[in-house]
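Any read-out appearing in this document is the output of simple, stated calculations on the displayed coordinates, not a laboratory observation. All values derive from a computational prediction rather than experimental measurement. Cβ atoms are built from the backbone, for glycine too; each structure is taken alone.
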Structure P
Amino acid sequence: MTIADYIASQLSEHGVRYVFGIPGGPSIPLMEALRNAGIEFILTSNEAAAGIMADVSARLTGIPGVCHSTFGPGATNIATGVGGAFLDRSPVIVFTSEMDDRMIYRTSQMNINHQKLFEPITKATYRLSEGNYAEVLESALGLCLDGYPGPVHIGLPADICDREAVITDTPGYKPVRGNLNNNIQKILTLLDRSRRPVIAVGLTAARLDIGTGLISFLEKYKIPVIITPMAKGIIPENHPCYAGVLFHSLSDYLEDITGKSDLVIGLGYDPVEFNYESWMPEIPLLHFDIQETDMPPGINAEQYSGPPEEWFRILGNLNQGSLIFEQSLIADIRGEMLAVFNGFTHHFGPSAALKILREELPSDVTLTTDVGSHLHLIGQYWHTGSRGKIIMTNGWSGMGFGIPAALAAQLTNRQSTVVCVTGDGGFLMNAGEIITAKRYGLPVIIVVFSDGELNLIKVKQSWKNLSPYGTTLYQDDLFGSGIFLGVKVLRADSDDSMRKSIIEALAENEPVIINAVIDPEEYRWLIVRR
């Protein structure tokens with residue numbers, strides 16, 4: 001057995017079925033070992049997309065996502081996707097080829113220090129050797145899943161994969177646990193005094209899938225719930241306690257709830273999405289998570305670290321008989337938001353396009369969305385219901401996320417309907433992955449909101465009373481034909497043509513692009529200034 005064989009066997013034993021990336025010469029033995037182990041190497045057009053696909057496959061399966069790049073430019077490219085896994089909290093193993101021991105500190109083509117490159121965007125970074133390969137791999141596979149999940153980098157010296165593997169016992173991965181400083185008495189006092197609490201649910205709660213427990217808790221304690229964007233779908237949007245999404249479109253309406261509250265209860269709230277101090281009034285905060293997080297100075301905050309079942313057990317100490325719950329206030333806020341959205345659906349803009357997508361796509365659709373103005377509308381306006389999924393990046397917020405995320409979602413569930421909504425700016429960043437979709441027969445539907453500009457930057461320039469500058473992407477039509485890289489392009493520039501395009505795309509068993517030519521004017525009214 002070679003070291004490459006050993007790596008492939010360990011990945012297979014941990015459930016890995018795909019490795020995403022672009023090969024280099026030194027990785028040929030590893031790729032052959034992956035093939036022999038039944039792991040498919042998914043060739044991408046750009047290494048950044050490989051990192052994103054590893055991230056999303058890990059989110060959807062719970063199995064570490066794996067990606068690979070070669071030296072230098074391959075490593076710097078893949079770092080974009082790896083950074084996303086780091087701040088969006090996804091368990092990923094990233095392999096990069098590195099110079100062998102003889103050349104690692106020499107001046108040579110494509111040679112940079114990968115350890116320093118990946119150190120700030122991973123939980124750990126290692127360089128494999130004949131003496132540590134088994135221990136490193138075991139540690140990486142455990143660490144990437146432990147606590148807040150995240151990526152681990154493993155550098156593969158160019159000459160290591162063909163070397164013989166000498167199997168020895170490894171100590172096994174041992175999770176690192178810090179001292180818990182839970183002050184139960186102070187927590188109970190805050191709960192007992194509260195009359196108008198509001199629950200803020202975040203990324204950790206979504207990753208731990210506490211939706212069922214939360215809904216059960218809300219049946220007894222009818223408390224308003226606000227969520228961060230990546231917690232979208234944790235409870236249905238029509239639940240009587242669901243108020244809306246922080247940070248995204250029209251979220252200033254939620255101040256009618258938070259402004260009347262006397263306690264914020266954070267459940268798995270990860271500040272990497274939206275810091276507490278960016279929206280909280282000056283009231284106490286009770287933060288529940290699996291580990292402690294940094295808190296803003298000067299805030300009256302108490303933290304509890306432990307598993308979700310303990311969160312709800314402790315929350316059972318709320319003084320139920322004294323809670324004030326104005327269900328009509330939540331209904332009014334949701335109604336006002338919806339009325340504003342619907343007010344913009346009388347012309348073909350992003351609100352009208354999203355409304356038609358909601359009406360025509362199946363209820364169990366998996367929707368991926370890129371970064372840009374459209375994301376702010378989707379985060380607030382899209383309904384996941386009880387069966388749908390929405391996949392986005394918010395901790396990292398890197399443009400170009402949507403298409404590779406959709407490909408990963410389709411690979412993990414070949415039978416699902418997967419739709420990507422992206423702006424034209426995000427589309428252009430990873431347009432080469434259209435070929436990847438075609439190569440692997442992935443029938444994703446890619447809806448491009450084409451407005452010819454980086455609209456979110458344009459809107460932010462307007463907040464400073466500046467005229468647009470550096471935001472125009474192109475003139476005339478984005479595609480100019482009905483085929484792009486061998487994939488059918490359907491043009492939609494009205495409600496009717498949008499509806500027809502979606503119906504036609506759903507009937508195809510291959511990737512399709514819908515070029516939705518929208519009027520972006522409404523964005524400046526719907527995006528909340530921060």
Structure Q
Amino acid sequence: MRRLLTLLLLLITGTTHAADIPFTLDKPGNVAAAVQSAEPRGFKRRGFYLHGSWVMEHPFAVRSWSREDMAGMFRLLQHLGFNHVMVWPTPEAAPMPLSDEDADTLRSYRGVIDDAHSAGLKLWMVYCPTVISTDAVRGKLWAERSLYATTREVRLTDAATEEAYLKHRTAVLRLLDNADAFVVIDGDPGGYVGAPMEEYLRILASDQRAVPGKPIIPWIWTGWGRNTQGGFWRAPVGPLVEQCYDALKETKRGDWEILPGRSHREGWANGRTTIALAEKAGLMSRATLLCYEAIEFEPTPPAAVLQFDLIRNALQQESQYAGVAKGVFGNAQQPVMVLPNLYYFARAAADLRYLDRAQDDVLTDLARELGGDPSVLVPAWSCLQLPLEKLPADLAEKVRAQKLASDFARCIPGGPQRYVEIIAAQVQSRRQLLQATAHPPTTAAEASATLADGAAALIRWWQVHRYVGPGKKGDPFRWQFLRPEQVNVLKAHAGLCRKFGSAPFDHAARKIADENLLIVDDATKRLDELAPVKR
């Protein structure tokens with residue numbers, strides 16, 4: 001009946017886009033019902049990639065999630081209309097040879113895979129080539145290992161090394177063989193300068209022997225063996241990507257697939273080269289398109305950054321393949337923090353007409369599906385885009401008071417109460433920063449107070465998420481662990497404070513230490529970095 005009413009409404013109003021449909025939003029879930037009630041015009045396969053390497057606090061980091069958190073995320077994805085999920089639990093963190101303890105840890109992911117299946121999702125497992133952790137991580141708990149901080153390169157330049165490495169891969173994949181497919185990236189991480197294409201093909205073939213009957217899907221991203229000297233993306237990816245496609249067409253038989261990954265925009269990293277070359281090679285019907293960084297740039301410190309324009313642009317560009325390609329995937333480094341972006345991508349991938357929906361309308365849709373108040377949540381999610389006068393003094397308090405009681409909200413890793421606390425902390429940090437830097441200081445005392453308040457606002461937010469980039473858990477605070485747009489606001493203010501000399505910086509450092517945010521020496525160094533003394 002709902003479908004019939006919506007189609008009748010379309011005929012009466014003459015609307016052709018989702019943004020034009022006068023949705024009824026009195027109950028959570030009505031947006032999804034309204035969009036899905038019309039004829040679907042989107043990608044058949046829709047997936048999301050969960051990146052398990054980055055180090056942050058719970059629930060920001062996927063690596064910090066419990067099995068219950070993962071199961072909740074699977075249900076959340078299914079609610080949003082995804083039918084696939086891709087997971088990288090960093091099995092490369094297990095050094096060679098595989099220990100019994102590491103085998104037990106990897107084997108525990110079989111239950112996670114089963115949970116994805118219970119949620120109605122197919123799960124693809126990611127395993128990168130020619131990278132492995134050093135023996136230094138042996139004895140450390142899995143959650144304490146940072147792959148980027150301990151990785152080493154494996155060059156398959158002799159038969160003995162290749163045999164040992166492929167034996168290790170086989171052991172790992174067989175522990176996880178209830179996954180629906182296995183994805184092998186061609187680099188970042190993996191590969192090395194000058195690595196021959198035959199090596200990548202041998203890895204793919206070995207993986208196929210390890211899990212017969214399961215798809216082994218090449219993730220085409222950097223080009224195998226690409227030269228990264230002088231800058232990771234300086235060398236063009238096109239020639240090596242073409243070489244890879246040619247080699248796959250030459251050697252693969254039957255029903256095989258590729259996962260070409262594009263960047264969030266053209267002119268950055270690999271642009272959309274891999275997708276354009278997949279079409280040129282006649283492989284689009286075998287391709288699932290990965291719109292990397294459209295939902296969230298990577299690597300990036302946690303923040304409620306809305307990037308609907310990037311999502312809209314990427315999906316509009318690739319919409320030409322909606323009826324040809326197998327599907328489309330998105331990803332995020334910290335899915336909890338960018339839930340609005342994930343929501344928008346999911347709805348638009350299922351029905352491309354949703355791309356036309358205005359940002360505040362999408363945020364209102366999401367707030368109601370969560371069972372929350374749009375008048376509170378919409379400005380909270382938008383806080384990094386809003387000036388001080390648009391952020392009421394009691395907004396953070398109102399966010400914390402939100403009771404997100406819908407089934408959808410209960411799926412959020414960490415739970416809905418923790419989620420609203422995180423969003424409230426972001427709002428509070430943003431407002432305190434803007435308030436502290438709203439006016440140029442007129443006295444040394446005012447410079448000291450406002451500099452301390454602005455810095456404290458950012459440091460407190462970091463203490464909520466504790467992102468450390470490619471570092472390891474417990475690394476000390478650095479400004480690069482925060483969004484640069486936020487730090488730049490403080491830097492500009494610190495430059496104005498510097499005209500009063502070093503005293504305001506010293507006083508502000510002591511105040512930060514008194515509030516137990518940093519020790520005084522570290523506070524002094526960090527504040528001086530904001531406005532270095534000219535020598």
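Worth pointing out:
- Which entry (P, Q) yields the derived value -10500 for helix-only ellipticity at 222 nm (-39500 (n - 2.57) for each DSSP H run of 4 or more, over all residues; to 500): P
- When mean count of other Cβ atoms within 10 Å over residues 201-208 is calculated for each of the structures P, Q, the largest result comes from P.
- Which of P, Q yields 18.5 [mean count of other Cβ atoms within 10 Å over residues 129-136, calculated]: Q
- Structure responsible for 0.40, with FRET efficiency 1/(1 + (r/R0)^6) of positions 361 and 417 (r between Cβ atoms, R0 = 25 Å, to 0.05) calculated and labels P, Q on offer: Q
- When FRET efficiency 1/(1 + (r/R0)^6) of positions 161 and 249 (r between Cβ atoms, R0 = 30 Å, to 0.05) is calculated for each of P, Q, the greatest value falls to Q.
- Label whose coordinates, when relative contact order in percent (Cα under 8 Å, 6 or more apart) is calculated, return 16 (choices P, Q): Q
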